[in-house]
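**Student:** I've put the structures underneath this note.
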Structure P
Amino acid sequence: MKQVIVVRKDLGLSKGKTAAQVAHASLGAYRKAGKGTRRRWQDGGEKKVVVGADDEEELFDAKRNAENLGVPAYLVRDAGRTEIPKGTTTALAVGPASDEKVDKVTGHLPLVN
C-alpha cells in the first residue's frame with residue numbers, strides 16, 4: 001500500500017510551501033480512507049511518494065481517475081496567506097490504497113526533485 005502526493009510544478013512554490021501542501025494533501029486523503037485501509041497502510045510503514053503535475057488540469061484528471069477506482073483522493077486549495085492567491089489548487093493525495101490502484105492513477109508522473 002502507498003500514497004502518492006501530486007504537486008503542481010507550474011506554480012513555482014518554495015520548498016517550504018511545497019512541503020506544507022504535501023502534508024495537507026496527505027492528511028486529507030488519510031482521513032478519507034476507511035479505518036481498515038488506514039491500519040494496513042500504517043502497519044506497512046506509511047509509504048509515500050511525491051510526484052509532479054504540469055498544471056491544474058493534470059491534478060483534476062488524477063482526482064477523477066482515483067475516484068473512478070474507489071481510491072481516496074484529497075485536493076488541496078490554498079488559504080492564500082503566503083505565496084499564492086486564495087483558492088489556488090496546489091496538490092492532490094491519492095491513497096492510501098494498493099500500489100496497483102495508485103499506480104494506475106499516478107504511475108506516469110515524474111518524481112519531484
Structure Q
Amino acid sequence: MRMSLAVDELAKSMSGKSALACEAFARALRALPTIICENGGYDAAEIVTNLRSEIFNGNTTAGINMFGGKIGDMKEMGITECFRVKEQALVSATEAAEMILRVDDIVRCAPRQR
C-alpha cells in the first residue's frame with residue numbers, strides 16, 4: 001500500500017501516457033492487499049481502507065494481521081522483509097507485464113504488406 005501511494009504521487013507529477021502507466025501500476029499495487037485479504041476470507045474493503053488510512057497518516061509499519069483480520073504493526077509482530085527480495089519480485093513482475101503487453105501489441109498489429 002505504501003508503494004502504491006508513492007507511485008500515485010509520482011504519477012501526479014507526470015503527463016501523457018507515462019502518467020497513465022504509473023496510475024495503472026499504482027492500482028495494481030493497491031490490488032495486492034485486497035487479494036491477500038480475500039484469500040484469507042476477510043472483508044477486504046474494510047481492511048484495505050483502514051490500511052490505506054494508517055499508512056497515509058504516517059504509520060509506515062502498518063500491515064495486515066492475517067491471524068486477527070485487522071491492521072497490525074509489522075514491527076511489533078516481528079515481520080520484516082528483505083528489500084532485495086521485494087525489489088526483485090517487483091522488477092520481475094513488471095518485466096513480465098511488459099512482455100505480455102509487447103506480445104499483445106504484436107498480435108494486434110496488421111500484417112506487413114509484401
Structure R
Amino acid sequence: MRRNAHIPEKLAEHGELHLKRKEIDGEIGRLYLLNNAINLTTNMLDTPEELWDDDRFAPEYGSSLKYLDVFKRIKLLNKRLEVLKDLNKILMDAAANQHSAALEWIVIVLILVWLAVAH
C-alpha cells in the first residue's frame with residue numbers, strides 16, 4: 001500500500017500518470033503477485049495437515065483462530081487488495097491510453113507521409 005500511495009496522489013495532482021509503460025507493467029505485475037501471495041500461496045486459510053491425521057486439537061485450533069482474529073485480518077487484507085485492484089485497473093487503463101495515443105500518432109504520421117508522397 002505504501003509503495004503505491006504516490007500513484008493516486010500524482011494522478012490527483014497532475015490529472016495524468018507520468019509513468020512509462022514498463023513502470024506501469026511492473027506495478028501491475030507486483031500487484032498480481034501480492035494478490036496471489038495472500039490468497040493462493042499462503043496456507044493461512046487451510047486446516048493444518050496434523051489436524052487431518054489427529055483432530056483432537058481441532059477445538060483449540062479453532063479457538064486460536066478466533067482469538068487471533070485470523071478471519072477478520074484476512075478479510076481486512078482482501079479489502080485492501082480491492083483498493084489495490086482498483087489501482088491496478090487505473091494503471092491498466094493508463095497503459096492502454098498511452099498505447100492508443102502512440103497508435104494515433106503513428107496513423108497521423110503515416111497519413112502525412114502518404115499525402116507527401118502522393119502529391
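Only the coordinates and a few stated rules stand behind these numbers; no lab work does. Please read these numbers as outputs of a predicted model, since none were measured by experiment.
**Student:** Of structures P, Q, R, which gives -22500 when helix-only ellipticity at 222 nm (-39500 (n - 2.57) for each DSSP H run of 4 or more, over all residues; to 500) is computed from the coordinates?
**Tutor:** Working: P: -13500; Q: -22500; R: -25500.
Among P, Q, R, the structure yielding -22500 for helix-only ellipticity at 222 nm (-39500 (n - 2.57) for each DSSP H run of 4 or more, over all residues; to 500) is Q.
**Student:** When semi-axes √(5λ) of the Cα gyration tensor in Å is calculated, the result is 22, 14, 12; to which of the structures P, Q, R does this value belong?
**Tutor:** Among P, Q, R, the structure yielding 22, 14, 12 for semi-axes √(5λ) of the Cα gyration tensor in Å is P.
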